[in-house]
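Peer 1: Quick heads-up: structures coming right below.
Every number here is computed from the coordinates shown, using simple stated rules; none is lab data. No experiment lies behind these values; they were computed from the predicted model shown. Cβ atoms are built from the backbone, for glycine too; each structure is taken alone.
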Structure P
Amino acid sequence: MPEQRDPSPYDALLLLSFGGPEGPDDVVPFLENVTRGRGIPRERLKEVGQHYFLFDGVSPINAQNRELLDALRSDFAAHGLDLPVYWGNRNWAPYLTDTLRTMVQDGHRRIAVLATSAYASYSGCRQYRENLADALAALRAEGLPVPQVDKLRHYFNHPGFLRPMIDGVLASLAALPQEVRDGAHLAFTTHSIPTAAADTSGTPGDHTEGGEGGAYVAQHLDAARTIADAVRAETGVEHPWRLVYQSRSGAPHIPWLEPDICDHLEERHAAGVPAVVMAPIGFVSDHMEVKYDLDTEATAKAAELGLPVARSATVGADPRFAAAVRDLLLERAATERGGTPERCALGALGASHDLCPVGCCPARAPRPAAAGADWRGPAAEAPV
């Protein structure tokens, strides 16, 4: 129906991602961008960047974003959706400000934004919104028109995000030796964050105390449970599972979400589990934190233990994910026009909010953040 292909009031979509180095000379400058303001010495960044150098200094993330960009454009064209798609990164080229500058120079004034982070947290949502605010302020300082940007809702429980991962877990189970397959444990992995940041993730009503994890943990648990239930329905086997964490990068004295995947593999092996499927549900694509932390480090730990493991795929540029982005865009467009579209979601939590409320995933130091209820425009000096 024509209504289903109407993206108005939006005139463009921005794919907003993290970015990554594309050669050895990029690694330290990239890490300087990521850690700016933290006072980390350059020599320490060289140490941190060693896992990039194992892959010739190239993170897979930019190539994977190009694939997703192509998938989105193909999906839009195939469904009669006449909307240009641009791509910008927070920490490496193409930089967000440069992309937004191109977009406004191309005449775009109402932009929908898809962040390559599916869950609520400061680093996974509000920090992207802060970067948007910084970029819009830069455009205004240059005397350029400042577009309205709207970030699409969290999609951790959208069918187009979960169903490819369900198939990935099923494929990983099938790849295990038959004698250990039915007893395999499912380890759903995501990025560890400080427990304090986890507790304040999501809307103020989602906030918790004592390391319970707020919306960040609740959303991951809901996604994991939905996948595990679907695997049971497909195979007839009840696989035990747990949400575990990876990629910790903070100071040792600061509590972060646990258990770490490598510790978890040791614990499961000691408990007699015959095999483990590692399912990176916290990541949109197989970027460095999947390729190194799971495919290299955790897989080496499993080999040391003699524990059979398989790692399931992320959604990447799966056509179903591209279709989900189209659905999220058209859903938000219809809402902005005053409609009440169906909001697709699996699991128990329902569809997430469109507009981040005041107090959602707060920063330690208040900074302007676009595309939320606390945004007063690029001239604002601080959020309300």
Structure Q
Amino acid sequence: MAAINEALTDDELRSVLAKLESQRDKEVFGLVCKRWLHLQSTERKRLSARAGPHMLRKMAARFSRLHELDLSQSISRSFYPGVTDSDLSVIAHGFKCLTLLTLQNCKGVSDAGIIAIGSGLSSLESLDVSYCRKLTDKGLSAVAEGCSHLRALHLAGCKFITDVLLQALSKNCHSLQELGLQGCSNISDSGLSDLVNGCPQIKFLDINKCSNVGDIGVSSVSKACSSSLKTLKLLDCYKVGDESIISLAKFCKNLETLIIGGCRDISDSSIKLLAFSCQTSLKNLRMDWCLNITDSSLSCILAQCRSLEALDIGCCEEVTDAAFQGLNGAELELTLKVLKVSNCPKISVAGIGMVLEKCQSLEYLDVRSCPQITKGGCDEAGLQFPQSCKVNFTGSLGEPDVLL
């Protein structure tokens, strides 16, 4: 082994390591000798850990080229004291190559620790501090100012965030592509307008449960990010109505995922426009509790959106079997994999049969609380579900997260 170490340079050994495909083989590589272990450690790019300041310093010395660090805590099994501000200070000074940092559910973290991240990790491209509930505009604005290459920022559950942060992002982070603001109820239309003035490349925007956002904010996003926007989540944004959907239909031809569950003022007219505008791009559509939606717009969606893979019309009580009748004359098969029609009392076994005739790719069907649809009724009608399809009659099955 001494001869090999004398013959091969560090760069040549790194080339050998790079050709190993499995993680197990890479770990075994480090067991050969101290030199190989050191090289294996310096080449490691990703790490998930639970460690205090002392151990983090050791990790920083060993994994000097680390790009991705995940210190997230489990929601149900958090450990004490968890990640602290002093930990973040060590990370900011010890992991200078980091481009991705994940701190989900690290409830002990405050602005002081996040300010250290902003000042120390100028190469950071992705930060997830979802449910770090102590954070405010002060700490996260420091990240916006110090991490100008930021492409993804996830802040779900950070309820103290306001439009001030969106202004800071607009001013400093012009490459931002993903922004998660679920439950940040202090965000307003004004903040969204400011945001997209400086961040026109946004592909993914989650403003679920941002109850102060309305048509003005959504319309400003659709205009400024028209060529880039692919995912927009507006769950329970009750101020959002037809004006928002019309604007999306007019400007956002590449939209793939739209979540508008609970937006009760949205009606058939705007959904039809969306169906025609995004007929080749739209893959996922959630509009449960959109109480004004009827057969008219649903049949249009099914006829026009040939790439549709997931659809949720739960609690749309006016929808009937007639929405699916247009499928009988359709020449092409539906690409639908997930269909949720829970709490739709006017849909029957006959309607589901029409869907099945044109949809052999179905993987999950939710028919909970549909009084006309039972397992016995489906069996009696001789319905043939695709072999891999899970049918949720009673709520006993886990739900796919594609429409969350």
Structure R
Amino acid sequence: MESSEISRIVHEVLASRGLVGSAPAIPSAEVAHVSGKTGRAAVLAEPRKLEIREFPLREIGPKEILVRVEACGVCGTDVHCYKSDPFGLTPNVLGHEGTGEVLQVGAEVKMDSVGKPVKVGDKVVTSLMETSPDCLIAKYNPAKANLSDDLKVYGLLPDEPNNHFNGYFGEYLIIRPGSSFFVVNDMSVELRCLIEPAAVVCHALERAKSCGGNKLNFRSRVVVQGCGPIGLLMIAVLRTQGVNNIIALDGNSDRLELARSLGADELINYKEYSGIDEIADKVKLLTKGLGAHWGFQVTGVPVAHANLYKLIRRGGGICEVGHFVDGGECAINPHRDICAKEITLVGSWVYNSFEYPNAYHFLQRAERIGLPVTSLITHKFPLERIEEAFQVNLRQEGVKVLVEV
């Protein structure tokens, strides 16, 4: 009997007793049994057309990991790709807010990106992939590697002839050399699926905190404009950082109530006001007549960005988080909106790999202080109903939609 077959049988016995991952490694790779040689994946064949296809599952290399996907959140970026393929990736497998269980570990892979040992049965998430050695941004300023033109993330990769498992909307994912990944065994699958969007808000918070004397602290009055998944997590991360005066602004009353549960002190439904001037008056009423110290723009709507300046006090700051695709332009008045107020304006673009541990600890901290972060997940669909999952997201029903594999 081959050693690989012995390893498979031993692993199955261990798994039946709840001891997956305890089997000793074999020289070529640590291996768990993979049923069959193929796997399903949801392919975005063209805009607005998702197809479940069966693909061969190739052998992994010595620096790779094979993951059985458990679930993945539907991100706004996925929806933009679904609608119009703005990055020119089709056909491809989307899904980057995912997590899964390790099935095989290449012989040269010993630990994750923070030094935790990795083995079969571990639960993992992935972050950014290594940029090209030719990228001068990443070479001379690694802390800004997120600005590289060569930035790569699983779920936003083109299809490859020898590997179709490049996104989490499939049964498997192959983690390739140069990828950052993290073992997160002590989290529920729902919480693991929130690590990626949590990294987005952790990065935005650090961008805002980097602005010299214009600090965020316990007494800061902050407006979060937009209560989608990222906006709601933005409220939660501000609360975990000790910000005690948070104003949530949105047009959906259900999402505003969820914002309250995640740490917002005041709620403003813009549909109840005649325009931005009335909303600005309300914000001033809640901020001693001055306006907010900071605003986080998380809607992805250009006019919302222009409106936010009206809600910020002189000497305040704005962090633009919402525009991950080109949504168009907006009109601002450089004198009134920026110069005369000495506004500090920062942009926030995705995250860096080293911010994943921050996101992990943020989510744990949020749960410890009673913020129901997993309540963001309002819908779950199996892989074969992924088209329905996307339609629910497009209709903005609920908040975070999860695809379970």
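Peer 1: When FRET efficiency 1/(1 + (r/R0)^6) of positions 189 and 357 (r between Cβ atoms, R0 = 35 Å, to 0.05) is compared over structures P, Q, R, which one is greatest?
Peer 2: If we compare FRET efficiency 1/(1 + (r/R0)^6) of positions 189 and 357 (r between Cβ atoms, R0 = 35 Å, to 0.05) over P, Q, R, the biggest value is for R.
Peer 1: Assuming 33, 25, 20 is semi-axes √(5λ) of the Cα gyration tensor in Å as calculated from a single structure, say which of P, Q, R it is.
Peer 2: It must be structure P, since only it matches.
Peer 1: Out of P, Q, R, choose the structure whose coordinates give relative contact order in percent (Cα under 8 Å, 6 or more apart) equal to 16 when calculated. Kindly include the intermediate steps, with their values, before the conclusion.
Peer 2: Numbers: P: 23; Q: 7; R: 16.
Label of the originating structure: R.
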